[in-house]
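Computed from the coordinates by the stated procedures, all read-outs in this text should not be read as laboratory data. Being a predicted model, the structure only gives us computed values, none of them experimental. Cβ atoms are built from the backbone, for glycine too; each structure is taken alone.
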Structure P
Amino acid sequence: MSAELSLWVEVPVAILLVLGSLFALIGAIGLLRMKDYFQRMHPPALASTLGAWCVALASIIYFSALNSAPALHAWLIPVLLSITVPVTTLLLARAALFRKRMAGDDVPAEVSSRRTETGS
């Protein structure tokens, strides 16, 4: 299937795909440059989510122009990523914090123990 699309479709799709790959690259560089596990969690989660939104938007534009009808099914991927990535990041951070507490490292106290000490 060889369809010719106008330049007005190809340019935004190309820009969005390059932006998506740049966000993924920035996330990977941030993962390598950060020193602590807790710092390393943020760049990939944030940058990869933005990259997925750019790629999904490029896909929607391309396939909508190709089929001459809205192709919105590609939004399902970034919407699910936007829901699952923060939850997964939070659970991983809590697990790492729990392991540090069990190892006896100096970490912030639990929220529930702060409330009982202050009488709140």
Structure Q
Amino acid sequence: MGKINELLKLEERPWGGYVILLDEAKCKVKKLIINPQKRFSLQYHHKRNETWTIIKGKLKITVDKKEAVYSYGDTISVPIGTLHRIENIGDEFAEVIEVQTGTYFGEDDIVRIEDDFGRVK
């Protein structure tokens, strides 16, 4: 189990963090862990789609200009180029499985429009 635990390292972010579960040429899968009352930047990507499945918590999710509240078992699709944001509106950690498909999955394919942590370029 030691090697598996080393591979599943939490990548910390100001809003929480993520663990990479799968990283292949045409697909990347992450488990996102969002701190209570924190949110991602309002962002989009040039080279990837994202599909999110909520596995824990209550989240306010923005896709394009539509906001809605989601919880366990809900699935949301975010096409390439679409503005999106996840916000944990609960008092406990929230968890989301994110499946990325496309041609590139690097963190530098994040275009931030708004950010609570000063990361807009």
Structure R
Amino acid sequence: MLREMCKSKIHAATVTETNLNYNGSITVDKTLLDAVDILHYERVQVLNINNGTRVETYVIEGERNSGVVCLNGAAARWAQPGDKVIIISYCMVEDKDARSWRPKIILVDGNNKLTKHLSS
């Protein structure tokens, strides 16, 4: 049996911009993506801390060390600059490994700079 587990989490990132006229997705600073092992075009769930809603989309790599977190396309109507979001990706883990599974989790500051790794 496989269990769907949290693979990666960027906690309390700040939305820096929205772009309604882009085809879709969320653009995220590549430094943050590398820290939690999220790939370009990987599916993610984005949780808006400000309004309690969730949206599912895919990631586009933003410029390294830019701090960018930009909701694109339809998701641009879902958040506004300044909103805090949690970005999560998931993976399938064999049942025998699930209890010892540990995701990669990071905290960021108000400028979306990595402040702490919570992974064990």
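Worth pointing out:
- Origin of the derived value 42 (relative contact order in percent (Cα under 8 Å, 6 or more apart); candidates P, Q, R): R
- Source structure (of P, Q, R) for P(r) over Cα pairs in 10 Å bins from 0, in percent, computed value 14, 46, 35, 5, 0: Q
- Structures P, Q, R, by distance in nm of label points 7 Å out along Cα→Cβ at positions 30 and 94: label with the highest value: R
- Label whose coordinates, when mean count of other Cβ atoms within 10 Å over residues 46-53 is calculated, return 17.0 (choices P, Q, R): Q
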